[in-house]
Structure P
Amino acid sequence: MYETYWRRIREKWGHRRIDEPTPLEIKQFAEEVRQHAVVRRNHRGGAGAAEHFIAALRCIYRYATADQLITAAANPSVRVDKPHRQPSLRHALPGPALAAIIKVAGETGNDPELDLLILRIHIETACRRGGALAIRRKDLDPEQCLVRLHEKGQTQRWQPISPTLAEALVAHFDERSGGDPDEQILRYRNGHCVGRRRYDHLWRRVGTHLHWVTVQQISAHWLRHTTLTWVERHFSYAVARAFAGHADSNEAGTTATYVKATLQEVAQALAALTGEPHPLADDDSMSAILGP
């Protein structure tokens, strides 16, 4: 993500000493980046581009400070505030809306089977786009219906999936890949790996049939909101937090340390969500373990 901004910094300031730019110049540069931000489906005035530019510049100065090229007090980037992050417009989709998206994905396009599989992965796991694209065959445990997700911050977690999805992923891989367990699971019919462009193509196509998808700029991340909201409403915040794979923090208080949801509880939530039994969702109540 930073490479785009590093390239612009090199083009404009590559000839300057690292201790020359002032906070005012950085602020002016950030405004220039904001004004020339690429307009995409989720464009909101370029505030995100300005925020990422300042973050990219701070990254450079962190390394410069660590290597003692400048002192921490001489770092101008920390004296420039990032633009205020706007609240997200994403929210959980109602059932009819989700059903309409699935219907269009399954009845249009050049590879409905692939598109339905992508949607199913996101609905069942609430993973991010990068997490779905990073799934390899060796990350799949069909026996226990688990998939290992690799997501941002180099985090990994085992996430329950339904037997139907586990079987579909195995069949998809066996049909479209060369069989190497290190290879990505999601593939086109010609065997090539699926990338981010497939997501753009999918949502653009769905938007031509469902105008509100384009108007609201709905994407795969909305499915994450949808699933996690359902899990929180029907189970608990702790289960939804574990389902999302959120890292531990002190924001929830000390009690959260002792009431973290287990993998089995996440599996139980998934079983209720999909209506399919899960191998890890057995009754684990204390009474069943201790007996009379």
Structure Q
Amino acid sequence: MKDASFIHKNQSLLCRLRPIIGHVPKAGEGVHRWLYISALKLRGQFRPEKIVEILRSAAAPCGRRVPDSEIQTAVKNSAQGAAGSKLSVQRAGGRKAWPDVDHAAVRRVVSSVENPLERLASATSWIGLPHSQTDFASAITGLLFPGNPLICAGETVRAMRCKSLSEWGSELSATQLIVPSPMTARTGVNKEGRDSNRCLANTGARRFLVVEFDSLSMEEQAAVHIHLAARYPLAVVVHSGGKSLHGWFFVAGRAEDELRGFMDCAVTLGADPHTWTRCQAVRTPGGLRRDGGPVRVQQVFFFNPNFGV
């Protein structure tokens, strides 16, 4: 066991994580279960070894000795499975984290929607949006995120930074990537235990859940987005500048279990599950794609200004 100096060194980190893991119960009131639940909440934000350190310090005031073996077991049991294919990651209990693609379901959905790209274009409203690319990105982002919240965006994934929408101004048009939910702070503690401009700890509640595809054609992707829009409002569809259409679904205030079911459905229809991660960066609407080739505008194919009504 680590001594008091170790615990003291971790107090600052623990204070920042308190809203996530809460306070350890008193001995006899569920310390073992608290360890497991806390490990689940911290998973994905920190390495397993760091989670053990955090829980070791956090559990110290419980009133009994909490051996490392108990903490390590809680962290191990919270694991979602070994790293690997995005569709083979395992949940606790051995089930796949994400379902396999149901190709028959994809064909049914695609065949049920006629002229999907044309439908998106005809349903789009450009009222109030500027024609200039320099001004377009900040204008549409302001409609997606009213109230001047903190927005995390950047030219590359390594250059993400958090600023208020008014601070971004027209500079947002030069970014490639954006987090589709407002941020709660300019930095947070990442999985390495260091301050980061983009991590789960400083990402706010979900506002949009973004769905994108790797292998479907543009027409097929548009059809699936229209199909999914029967569940939640489709606010915007952004062309990646490559081969994908990113659909932004308005989900503010929805329960995570409910949204997980929606994402399962999207993955079944061919969506990439990586955008489920709340702090995952996606393509900035109207921004610029920078991937070593020619710089391209990430065009908005569809916009519904009444998505929140």
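None of the figures in this text is laboratory data; all of them are computed from the coordinates on show. Treat the numbers as computed from the prediction; the structure is a model and nothing was measured. Cβ atoms are built from the backbone, for glycine too; each structure is taken alone.
Each of P, Q could give distance in nm of label points 7 Å out along Cα→Cβ at positions 78 and 110, but the derived value 4.1 comes from Q.
When distance in nm of label points 7 Å out along Cα→Cβ at positions 62 and 238 is calculated for each of P, Q, the greatest value falls to Q. 39, 26, 20 is what came out when semi-axes √(5λ) of the Cα gyration tensor in Å was calculated for one structure; which of P, Q is it? The correct label is P.
P, Q: which one has helix-only ellipticity at 222 nm (-39500 (n - 2.57) for each DSSP H run of 4 or more, over all residues; to 500), as calculated, at -10500? Present the calculation step by step, with values, prior to reporting the outcome.
On the way: P: -16000; Q: -10500.
Derived from Q, not from the others.
Looking across P, Q, the calculation of distance in nm of label points 7 Å out along Cα→Cβ at positions 46 and 150 that yields 2.0 traces back to Q.
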